[in-house]
Structure P
Amino acid sequence: MKMVLYSFWRSSAAFRVRIALNLKGLDYEVIPVHLSKNGGEQVQSSYAQKNPTCLVPLLLDGNVPVHQSLAIIEYLEETNPTTPLLPMTAIDRAWVRSLAMDIAMDTHPLSNLRVLRYLVRILGVSVADKDVWYQHWIALGLENLEKQLSIDPRVGRFGLGDQPGLIDICLVPQIFNALSAKIDVSTYPTLMKIFHECMKLPAFINASWENQVDAEGSNPLIPPQE
């Protein structure tokens with residue numbers, strides 16, 4: 001039975017899962033969940049009954065639901081070990097997971113849509129100040145990643161060696177966010193080198209914003225590789 005992914009085209013978390021599914025060559029159906037229309041389809045009962053967190057992504061493998069992007073990716077890794085997304089050794093797996101968590105747990109949540117909405121609608125932060133908040137946390141997260149990856153000998157064409165994996169799965173959506181926010185990404189040469197390598201691959205291209213069934217706009221201007 002084909003897996004089902006509840007997704008939103010600009011959701012970074014859903015983007016990660018789409019990349020992972022594509023890298024593993026798994027067949028899946030995308031069901032869009034619009035995070036803004038009609039007050040947000042994710043909070044309507046038809047979806048909230050499936051995922052009480054009212055967030056995307058949600059993966060259904062048969063009747064088994066799995067939420068949270070990193071948990072979904074780990075599930076895919078364990079149930080479909082072909083084309084591994086994690087390295088063989090425990091120390092390398094810990095390193096890869098730590099970088100993925102730097103993005104998915106420390107950086108991304110601070111620029112999540114519901115956080116930005118709370119800043120504006122509840123706390124009364126201006127749109128301009130909200131944008132400053134958004135840019136600050138994305139830039140800080142990318143700066144920290146650049147520091148780590150620029151000096152680690154395990155980095156190759158991709159975050160770990162010459163095969164794409166979990167680091168790249170988390171990095172690419174965050175770079176998309178940075179480009180959309182008009183952050184100067186030239187200050188992250190290591191990250192952008194990896195990003196450009198990823199964006200040569202169909203798994204990343206087909207998972208990107210503009211190639212989704214619910215896409216409402218084009219991808220951010222991707223700077224040419226120097």
Structure Q
Amino acid sequence: MSLSYWDGAYRTGRKIWGGQPSEIARVMGMFFEKEKIPTSGKRMLEIGCGYGRDALYFADRWKVILVGIDPSGQAIEMARAGLTAKNRRRVEFRTERFQDVTEGSFDLVYAANLYQVLSPEERNQFCRAAPAWLAPGGLLLLGGLSSRDPEHAGNGNEISTSTVSGEEKFHLHLSTRKELEADFRSLGIRALFEHEFLEPRAEGEPHHHIAWILIGARKT
């Protein structure tokens with residue numbers, strides 16, 4: 001993952017995708033309501049929290065005790081600025097890579113729009129580490145771009161795409177169902193489905209995406 005790119009994107013303090021929770025977070029919320037999965041008081045880790053829009057959504061909606069991590073110090077500064085007296089005691093933001101997480105026993109681990117920007121080795125590291133972050137029966141909540149994503153017109157292969165400035169590159173991977181089933185075979189997959197949506201942008205037209213929603217449980 002290109003840290004220099006993301007630090008640059010967040011340096012202006014601009015909320016790239018606006019201040020509302022992501023579509024992935026909303027879909028996860030609806031799934032949990034439908035399945036009547038309890039969340040109050042659960043320990044939750046968000047990997048790649050960016051400027052905290054999903055973390056604060058879950059903290060307020062689900063009443064979880066949440067740790068949000070992101071390798072971009074610029075993003076974490078923005079996330080901390082969004083804390084309020086209401087959620088400050090239950091939410092902590094850290095500048096940290098997922099490879100450096102040593103804590104386990106989280107009831108919920110959430111990562112949205114992260115898996116697609118990891119290199120092949122980073123994805124392997126993520127898949128190996130995921131069960132260790134979870135308490136027995138804990139859930140991994142993953143959202144990542146599909147190989148059918150209209151915005152990037154990928155076919156599941158590794159591709160690179162230009163940054164906003166066009167001066168640097170960042171890695172982008174579009175996943176297939178078969179690949180995700182293999183990547184997370186160490187977990188019991190409870191749900192795996194595609195979701196199509198328009199992603200708002202702070203500037204410019206919305207992006208048209210198709211993303212995978214994966215919910216997997218640590219095996220006991």
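Per-structure values
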| read-out | value |
| --- | --- |
| Top of P, Q by mean count of other Cβ atoms within 10 Å over residues 48-55, largest first | Q |
| At a computed -13500 (helix-only ellipticity at 222 nm (-39500 (n - 2.57) for each DSSP H run of 4 or more, over all residues; to 500)), which of P, Q | P |
| Which entry (P, Q) yields the derived value 17, 43, 29, 10, 1 for P(r) over Cα pairs in 10 Å bins from 0, in percent, for residues 136-199 alone | Q |
| Structure from which 16.3, 47 was derived, Rg and Dmax of the Cα atoms in Å, options P, Q | Q |
| Which entry (P, Q) yields the derived value 20 for relative contact order in percent (Cα under 8 Å, 6 or more apart) | Q |
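We did not get these values from a lab; they are worked out from the coordinates using the rules stated. No experiment lies behind these values; they were computed from the predicted model shown. Cβ atoms are built from the backbone, for glycine too; each structure is taken alone.
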